[in-house]
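Taken together, the values in this text are just the output of simple stated rules run on the coordinates, not laboratory data. All of these numbers come straight from a predicted model, not from anything done at the bench. Cβ atoms are built from the backbone, for glycine too; each structure is taken alone.
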Structure 1
Amino acid sequence: MQRRLLLLGALAAPALAQSDSWPQRPVRVIIPFPPGGGTDISGRILCQHLSQLWGQPVVVDNRGGAGGMIGTRAAGQAAPDGHTLFYNGTLSILRDNFDPRSVTDHIVRATITHNILVVNRSVPVSTLPEFIAYLRARPGQLNHGTSGPLASQHLAAVMFDLMAGTRMENIHYRGTGPSIAGIVANEVQVTFGSMSAVLPLIQDGRLRPLATASAQRSAMLPQLPTVGEVVPGYAAELTYSFGGPLGLPAVVRERLTESVRQLVANPAIIDELRLRGFEPSFMAQPALDRYIAEDIARWEDVARRAGLNLNEG
């Protein structure tokens, strides 16, 4: 009996050592959007702390374009050894006959943020009801800036138009950062921008906030109503997760999950995230898989009702 226990212990030791030894070299984290947007900002905060936790450099690789699909495909093509991961919004839609779940795996959700409906100061409204009335009187005359076709900003605006009886023209940029630059320059007049990207511009008076797209009010802007308070049933959540190519070893998945759990429970990191407009929101598999499947179904329904072309580039 004692010999059997010793043998079992010897067999278990390599697995534990393997878990403790990963990562053994720098880890690349692909962020499928340009610098400056919510995905990039929150991802960089978390990657910095993962680097400290793991004792290895965690290097961000921005791969923007096609509403996140370019970076997602690049992550899916990486070797499944745990040294290339990705960080992206869990809101997904199937497009270009490509299901991201066929090549990548969202492993652990870390944060959420609010998309905030903001307008350029040139738009003469100060409340959401005024804005809806202004849009209805001017169908197609206001430009809405998106981070790319079928990305969260685009879909949030499409659902808004469907439910509010309005029509905005969507202007697609290569990421949230460029779209925010567009509204500041008055190339577009309205956007559903991530809290992290628009909060500084709201605070210095360059953009006017009208509502948050989430189901609940934001702790950072508690006085701001939700869109759903005026347009019943509207909610467009925005969440962020770490993942990687299919086939990652179990030890990598487990350590990544536990590392993120540890980070988003750290009071100092919570404060750092909230200061930039993010709120910790841990979710692991299999619950995360179910959440993503439900999210995809919801947004595919919006796309179908709006007649969107799911092969947009």
Structure 2
Amino acid sequence: MCELKIKGVSSVNFVRILTKPSTAHCTIALYVRYLLAQPQGSGCCELSEILKTVSHDSINRFLCRERYVPKDLFDELIAQGWIELVGGVLSGDDTVLEKPYAQRTATALLGYFWSSKAAKPVLGLSLVTLYYTSPNGLRVPINDRLYDKAESKTKNQYFQEMWQEVRQWGLRPRLVTSDTWYAAKANLNLLKNDQTGFLVGVAKNRRVRLTSHQPYQRVESLSVPESGVLVYLKGVGQVKVFCQRFKNESCRYYALSLPDPEALETAGASDFEQGHTLHWGIECFHRAGKQLCALRRFRVRSKEAIHTHFFVPYEPLWS
């Protein structure tokens, strides 16, 4: 049993149901506390030195033995009544966890992924996350994927899989947010078919038209007022485009879609700002995971152990 503190919520007891009494010396409670206390720690050996009574092999076996999945966390959230299933905002994004000195052939899931920070492909792992902001204010990751090139799937396919899973679990957000990477036509049409609104970044060369009788043009050629402009996004349908302007006069474009056409028509700058601000939560979550919970500093190589290392910090990162 692991007792954790969540801002604004009473203490949390995360219970892993076992088929038989456990004799493990290392537990999820010990590992969580270690990651929080030593975010710059060096893994199993250092934890063993701190505990004195637990060997590094015991810690490694704990990581390899457990088979936590995102549904475990989601079920606990629902059982305790911490999140509301209807009316929240679901954000999708990915991040790269750099492992520049790891042995690529010896470590599972390791590969080269594009890093916007480094502006080049870097050696590491790619984590795709769905992050939920509940109407009651609780923010928590509810589904994730570690990119596995052996599965021959794209990040957009991972996004679609995770979306379908959380829908099956009963989640009904009012809005889904993402950056331009997840604004693919297949993703947006999947959300529209499920009667779910979205606010996504769109590349400046996406094709739109003002009416069904006009030719398509690049979105960057539009004159976008602060209140947004209604257009038809090619292959998707009617959306409202907003422009986030910067000091250097550049512009980043976003497309808003709502199931109710009247609500879409009346949506304005405040609606865009609210959705855009809530999406920033997933950026903060990924940063906190790297800086405060040692997501990048694992010293294991098997796929199972890496998955456990990534799942454990998710519990105390609710804010």
Where is percent of Cα pairs over 28 Å apart, for residues 103-270 alone largest, in which of 1, 2? 2
When Rg/Rh (Cα atoms, Kirkwood Rh) is calculated, the result is 1.03; to which of the structures 1, 2 does this value belong? 1
helix-only ellipticity at 222 nm (-39500 (n - 2.57) for each DSSP H run of 4 or more, over all residues; to 500) from the coordinates reads -13000; which among 1, 2: 1
Match the computed value 21 of relative contact order in percent (Cα under 8 Å, 6 or more apart) to one of the structures 1, 2, and report its label. 2
Starting from the value 1.9: which structure in 1, 2 was distance in nm of label points 7 Å out along Cα→Cβ at positions 63 and 263 calculated from? 1
